[in-house]
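Input: structures, listed below.
Quick note: the coordinates plus some simple rules give every number you see, no bench work behind them. Just so it is clear, the model here is predicted, and its values are computed rather than measured. Cβ atoms are built from the backbone, for glycine too; each structure is taken alone.
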Structure P
Amino acid sequence: MTEVIYAAALRMLTQHIRAELEERGFCVVFEDDLKRCWPLEKIARSERAREIEGFGESQGWTAAILEGSFGSRAIFRRLENHLFYSL
């Protein structure tokens, strides 16, 4: 995949997730959409999961990766702001 196509696919995915999070508070992305940005034939599953999670964190989201009989899916949610108090 060329860098231009990859950047466009990632930009479209980001816009889609952002819109869904505004409406619902979560967004499920299925294998067909995931493979446009993170093709399984070019990256190991564990590395792919780390990259998807890193992508989510870079946008202020969490990403839970689930594997099933119909492929992977990622569930994105907004990161919650937590205050940590030291004792």
Structure Q
Amino acid sequence: MEVDAYVLITLKSAKIETCVREALKTLVSFKRVEKEEKAYVKKAEMVTGQYDIIAEVAGDDPKQIGELVAEIHGIGNIKSTVTCFKAA
């Protein structure tokens, strides 16, 4: 059964628009690969407000989502993330 979550991402740069574009390009590269048991990014959008990007992610279990979030932190210029799992 697939587990879905939203990752709320805050960037640390003052040049937010450029950084958001770069981060979005990287996030979309975490797409689903057939027969690979790994979480993936379904969709990522630039938003206004407290967060800069909201990414919709999915995986086989919460551990996979956590591993993906760790990869997201490796993108660079990521200040913080908050992961919200979808309620059933």
Structure R
Amino acid sequence: MFLLKEKTKKLNANLIISIVTIIFSLVVGVLLITGYFGGYMGNQMRIIFGIILILYGFYRLISIFYKQKQAKLEKEREKIKEAKDKLMNK
């Protein structure tokens, strides 16, 4: 039971870090594209970096979505396995 709590805390910390990373990359990417940030770069370079950061933010978002979905499926598998074991032992 203790290991499950530690895993949940780690998952929550990873989720928070990932969400902060997503928000940061999307905001900085938009700021680069609009020109509010990165004025020392050339136009093309600034836009390219902005697009890369935005794409990275969406990649992280999709990655988190699928990891959460996979974790939920794994939890359901564990419940089914426990129920199966319980029935087999009776």
Taking distance in nm of label points 7 Å out along Cα→Cβ at positions 20 and 44 for each of P, Q, R, the highest value is that of structure R
With helix-only ellipticity at 222 nm (-39500 (n - 2.57) for each DSSP H run of 4 or more, over all residues; to 500) derived as -9000, matching label from P, Q, R: Q
